[in-house]
1. A value of 2.7 was derived for distance in nm of label points 7 Å out along Cα→Cβ at positions 4 and 116; which structure in 1, 2 was it taken from?
2. Hey, Kirkwood radius over Cα pairs in Å derived from one of 1, 2 reads 16.2; which structure?
3. Using the calculated result -9500 for helix-only ellipticity at 222 nm (-39500 (n - 2.57) for each DSSP H run of 4 or more, over all residues; to 500), pick out the matching structure from 1, 2.
4. For which of 1, 2 does FRET efficiency 1/(1 + (r/R0)^6) of positions 12 and 100 (r between Cβ atoms, R0 = 25 Å, to 0.05), calculated from the coordinates, equal 0.65?
5. Can you rank 1, 2 by mean count of other Cβ atoms within 10 Å over residues 84-91 and just name the one with the largest value?
6. Which structure, out of 1, 2, was distance in nm of label points 7 Å out along Cα→Cβ at positions 60 and 140 derived from, given a value of 4.1?
7. Among the shown structures 1, 2, from which was the value 3.8 of distance in nm of label points 7 Å out along Cα→Cβ at positions 44 and 68 calculated?
Structure 1
Amino acid sequence: MKLYLVQHAKAAAKEVDPQRSLTEEGRRETEKVATFVRPLNPGIECIWHSGKKRAAQTAELLVEAFAVKAASLARQGLGPNDAVAPLAEELAAADEEVMIVGHLPFLSKLASLLLTGSESGDTVTFRNGGIVCLQLGEDKRWHICWVVTPDVLG
């Protein structure tokens, strides 16, 4: 089973847009990353997001880019400061490939918990619009498969 973790794309400053909609740069960078990853044929079956506008908009771009059959779904427990342990347990038992579009520090804590058993490991550096692919191995441990961020694509 693979898990795709995505920090939402670049969004407008709160002072400019209190809802924090995506910027044009954020949209372009997300589309660039998705175009690069698409040939890998990720088997994403559903995309979950926090419900915040910037995460929802990023998720919608990715639903379209990867032709995900299910629409993106806002889920409780994916906010920036939510606890990660309940989701980690759920993911360990999942049998479908999921993409989660969220925020820091939540994504960083989740990745660290899955990879090291501790939320404080700070094992992955996330970038807006980037995708981190983790895989649950036969050994029942999570491993990093790959990371693609807008800045590595130039």
Structure 2
Amino acid sequence: MYTTLLILHSLLRWAVLLAGILAVVRAFSRGRGWTPSHDAAGKWYVITLDVQLLIGLLLYGLSPIVRAAFSDLGTAMGQTVLRFFAIEHITAMIVAVALAHIGRSRTRRAQTEHARFRAAAVFYTLSLVFVLIGIPWPFVPAGRPWFTAW
């Protein structure tokens, strides 16, 4: 089960990135004003993040890396990989999800188009930055492959 969830989580990151980029691009494109496609981009970004968070929380509870880190947290804080998966990854992603939800809420409650675009641009961009920071890219010390194989 752990391996299946890990593969699903790894693959879903691409949907999150695509939805996040689309939400940010739509937030900065003011051509015809705020349209249903602007709203849909933010909605799909939040949905993909929520699904990814759910899978990630399941993985967090099952992960041998996280278990090893919490068995001796003091030592784990000195080890890049253990610290990344036990603390940094989950913190960055929870912040990203929170920012996306705040952005979605503010765009829906905004009274003017300008306020909608501003909220979407600020919160979706910040959220996407935290997603990019929190992903275990192959070129970082705690990196994972671009695509996790079965």
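FYI, it's all coordinate maths here, none of it is from the lab. From a predicted model like this one, the values you see are computed outputs, not experimental measurements. Cβ atoms are built from the backbone, for glycine too; each structure is taken alone.
1. Derived from the structure labelled 1.
2. Attributed to the structure labelled 2.
3. It was calculated from structure 1.
4. 1
5. Largest value of mean count of other Cβ atoms within 10 Å over residues 84-91: 2.
6. Traced to structure 1.
7. Attributed to the structure labelled 2.
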